[in-house]
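Novice: Below, each structure is written out as structure tokens.
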Structure 1
Amino acid sequence: MNYTLNQIQVFLKVVETGSVTKAAESLHLTQPAVSIQLKNFQDQFELPLTEIVGRKIYITDFGKEIAEVSARILEQVYAINHLTQAHKGQLFGKLKVSVVSTGKYVMPYFISDFMSKHPELELQMDVSNKLMVLESLQKNEVDFALVSVLPEKLNIEKVDLIVNKLYFIGGTSSEAGKNEKSKLALEELPLLYREKGSGTRQSMERFIERKRISVKKRMELTSNEAVKQAIIAGLGYSIMPLIGIQNEIKNQQLRIIPVKGLPIRTNWSLIWPKGKMHSPAASAFLSYLSKNKQDIIRRHFDWHQRFE
């Protein structure tokens, strides 16, 4: 056999995308170039790797087995590259992190200086809701995931970064909680919820259930930004992470309304499957966090720490 690493990469991308066209787009190649590389790779085997049904390409059972072995080959090639760069004092490859949506206010500060020190390293950071973040972790598609609520059914290891504080938030034009003589009753106020699968929603629902509060569910929104804008517009109230509303509080667009039992406190934690073999880049990042975490918190999150 005389296949090349380039042919392996093309074949694996076709397997991943399920399409020659999408593989070409992802690899920044023309479709004919991908088709030629795929054919040259196929010519190395007597059994078919793919089959065409209608206009769709399918991977045969034999092709799936070859894909698994090919992926391991590329991993070893990347390991060789990592070792070479490591001996030169450099990190090489990708650092892949999946972040829950509100975590976009946290993760960049813990990773920016590390990336600056390793210019050959590529960062791939995906921001999504908690369910999708945990799915990418289970599929071993990422090195780490950043969550504010730890998964109950996954065996993980973790590094806690900062405390996550969730408060009851309203618009500055609202009268709720301003009069000390009137007690704030969450049952009487319209609440805005994040979508199902959100860690913020999970924390909010646990608080409401624990306090046995009967609420008016007014609206369900799919992002922290959407909830903020809805509160500012006067559509309702919500329990929100402090980390994502610094500017709105400073600009007096939002305010914290005192509620007994709040804030809810969890941790922003970087997690990974227990026993996972880290790449050199991932190992170096954990080492960096161990040495620099407190300094990062002091420089970027001092305002957050002062809130009680």
Structure 2
Amino acid sequence: MTTGRRSTRSAAGDERAFTAGLARFFGGGAGILVGIGDDAAVVHNRAAESVLCCDPVVEGVHFTAGTDPALVGRKAVNRNLSDLAAMGARVDWLLVSLVLPPRFPRPRRNALLRGIRSAAAASGGRVVGGDVAVARGPLVVTVSAIGHCEHAVLRRDAAHAGDALHVTGPLGGSRLGRHLRFRPALAEGQWLARHCPPVRAAIDVSDGLLLDLATLLQASGGLGAELDEAALPVAAAAHRLARGDANAALQHAFGDGEDHVLLFSVAAGAALPRGGPLLPRARRAIGRVLARPGLFLRRRDGTRVPLRKAGWQHAL
């Protein structure tokens, strides 16, 4: 991990001391041939193919200015690990880029780094490099994650008409704190990849159930889906936000995003193998894939209504 340029020689000395401190803070480990402090890291490639992803978290977009920096660091890592989970991958290495506001307090910086390190350690990954810079603007933490698949690679373009749809966890209400404290479904993703087939397609629910489901269906050839209202695992936080309005809670489950659970499809008529890390609710289908495009909801009373895509999209 190197640091961005500063305008004075004394500051440059501070940067080098900071980089040396990062090398001690994150440490080495098996498979790290050249770690933090050089122009690039050199690591042992643990498989013939690598799984790569990169996601930032930006103050004012993914967290507020007053958020505990340790939670910001944790979220920055775990967003990327959720993408690896959706591919059925194990995490190996992490690169971290920090853009700090001027005069960012040292205690907050240290808390940020501790959050990054703890999330990496919990996943079995190691931080091996990155960059640090100071610039006028919001705090930005960008993580690149490198992993590998031991079994099949889960993809979002592999759903078939008739597949059953499942999610690994509850939906909606993430803004009440789960968007900072979620656990990436790495074990679940690896287990699903081990059982592919009958598991077919998978995607990380980061932008909202309906938007990410539509993405999976479009990637799989322009399919459609019907969801079962009675089977949807609406989070308690969604109900709190809805203040007792069941329909409003359902809308939170459809579109809040940042749930970071896995949405996956299973071949029609196939049963998921017993055992593994899936919770009982993940074994209960929430709907099915249709041959024709469109999103629909099967209400508790048996009526069928169309759904409109809902979720978070950046305006580009």
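Novice: Which of the displayed structures (1, 2) returns the greatest value of distance in nm of label points 7 Å out along Cα→Cβ at positions 143 and 287 on calculation?
Specialist: Of structures 1, 2, the maximum of distance in nm of label points 7 Å out along Cα→Cβ at positions 143 and 287 occurs in 2.
Novice: For the read-out FRET efficiency 1/(1 + (r/R0)^6) of positions 55 and 199 (r between Cβ atoms, R0 = 35 Å, to 0.05), a value of 0.30 was computed from one structure; give its label from 1, 2.
Specialist: Going through each structure in turn, the value belongs to 1.
Novice: For the read-out helix-only ellipticity at 222 nm (-39500 (n - 2.57) for each DSSP H run of 4 or more, over all residues; to 500), a value of -13500 was computed from one structure; give its label from 1, 2.
Specialist: Details: 1: -13500; 2: -9500.
The structure behind it is 1.
Novice: Out of 1, 2, choose the structure whose coordinates give log10 I(q)/I(0) by the Debye sum over Cα atoms at q = 0.09, 0.12 Å⁻¹, for residues 39-206 alone equal to -0.56, -0.83 when calculated.
Specialist: 1
Novice: Out of 1, 2, which one gives 71, 45, 34 for Cα extents along the principal axes in Å as computed from the coordinates?
Specialist: Label of the source structure: 2.
Read-outs: derived from the displayed coordinates by stated rules, not from any lab. What you see is a predicted model, and the numbers here were worked out from it, not measured in a lab. Cβ atoms are built from the backbone, for glycine too; each structure is taken alone.
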